[in-house]
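For reference, the structures are reproduced in the following blocks.
Derivation of every value follows stated rules applied to the coordinates shown; laboratory data play no part. Every value quoted in this text rests on a predicted model; they were computed, and no experiment measured them. Cβ atoms are built from the backbone, for glycine too; each structure is taken alone.
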Structure 1
């Protein structure tokens, strides 16, 4: 198969796909991966040919400013404006190559429009929860109720008029269902009863991707419990929180690996205790293999990686789907949820020790871990994609014969 993979410029959307790309390439398929330059090396190492963003899309990413700050409408507006900017580039790429299938990021891949514009089968890659409906009340889609929502309808209308296609609902754009859909978690964690096999493949997290290079000496941990702290790669400017972590666990019987991202400097934290390893970046998968507790922003990708290794979590959600992820952790008794702005050193210690001492959390996480490990999701996904393409080709032949 010749595959075009379409994605964005975000770790949480790219990383889950790399294991699938690697499996597809190992199976002899040609994968071209459209994403930002920051991820060119990663997708190339996974076995794909990287296709760069062009000037119009790079200009949009640089200059985009929301028309308002409503949490849901701002995301909806960004998705639509991103799609409007990316579609001309994607259609040029499709014209230049004879692809058998397109795999689109569900939020940043213009899937809802490409299914109508091209005759190529479209698959959606869901880097967060796959949803049968938007997580907002129906009345929030009523035109005239908010200026930013009305702007979303203007963009949607403009796109559809430009390509002379039927106008989908905003909810259809947001939920973005392809003819086949890949979800990087388990069906139980995803939960949505409207999202079921065979249309949705639950493949689990991308542990099969190439591991990050590291030179860490894990022998320093000894027989101590390992606490891993990371707030992801985007919203990491939380100096006070990192200092709280140092006050809570400094010189304790725990060993702490803390990733602080690119928006803070280690020097801002003062003296680093001997039982702490603090860096801008740490090899997450290697640490999660050994961690006893993960203190996390509750990003969907990070949470699923922790579940793969059976690690209980203290979730500190901040934006977007992180609150939904945290609610699932709480509902399934896989972790504890707290507000990052209300954590004292004493409360941080207390909640962390609860996760370590109460065996229920570890047992529940291990149950999902066993399910993920035993279920060969990526291998199944490759087979299903091959079947999907072959079915589409047979239908095209049958259709041409009837004509």
Structure 2
């Protein structure tokens, strides 16, 4: 949607409002952020939203400035390849914020894009006037500074006015630099823990999740094809392979899997939790999906491949043993992880065979249950706590 149409829509709505609403410019750069953004918006009927988001945020009324998929880029090489598009979208977003004059800018993940936008706003005279009038910048999802690049905590304090972290242990990393930081729990836990019960796997479903970014999917889908075909040849003929698809990569996944000898069932992302609750074993890209499956107590194998240059860069700076959040929280390898060169069909097949052993399967599920109390706070859901923080900042 063009900026002029967004401005016109906002102006048409405003006269019908009996009370002045909080005006929020919200930015989500990927599917998990879009889901959380939709929940935050639903928790704030007293606000009007414009910004950048996907189908979840648009379903609750967001007028997206441009497709969220333009921001769904990960990895040093991939970002360079999309530099021209990102530069144009940064400028477009800055212009929209200056024109719309929101009370607060809320960015969800996508920190590189958000920081570039805020930097340009702070440099411009129009942006400085907005800040003087009370514009504040909030960011949701704390970077994992405890794992790598600890210096980011200070940079976040210099960029944002408020940070919403998921876990208590993250807070001190940022407050020591003066950044107002609050732990809200993991937002996904609000809708998962206690709501979906893992069912008996009578349907024999093996769920494959190659990621939400195109670069991830292109690297992991061939691996998952090999795994599915080899499993089907080695005693898993009765199993059904299912891939939940997201809007940013659905067309690509559909075209590619049409060539597979073992054809998976494709379902929309909106149905993924029902699929997960019936899943026997999941094979997934590292990311939010592994946390979702941990909360649902689904035995899972985590894989990831990146551009070789990006892989080398990450290995120079990473400070943790695992990438899966449940492994990090419990400080042990609950989910098997195969990253980079270790992400092979042979390794994944061996892990699948291990998870068919009842004692090992039961041990993993018990470990996942032990993490339930770590995912969410007792004082409220994450979306409501974030919504309250936004309201308090504009009073």
Checklist line | Identity of the structure behind 24.1 (criterion: mean count of other Cβ atoms within 10 Å over residues 36-43, calculated), options 1, 2 | finding: 2
Check: Who wins on FRET efficiency 1/(1 + (r/R0)^6) of positions 28 and 228 (r between Cβ atoms, R0 = 35 Å, to 0.05) among 1, 2, i.e. which is largest?
Finding: 2
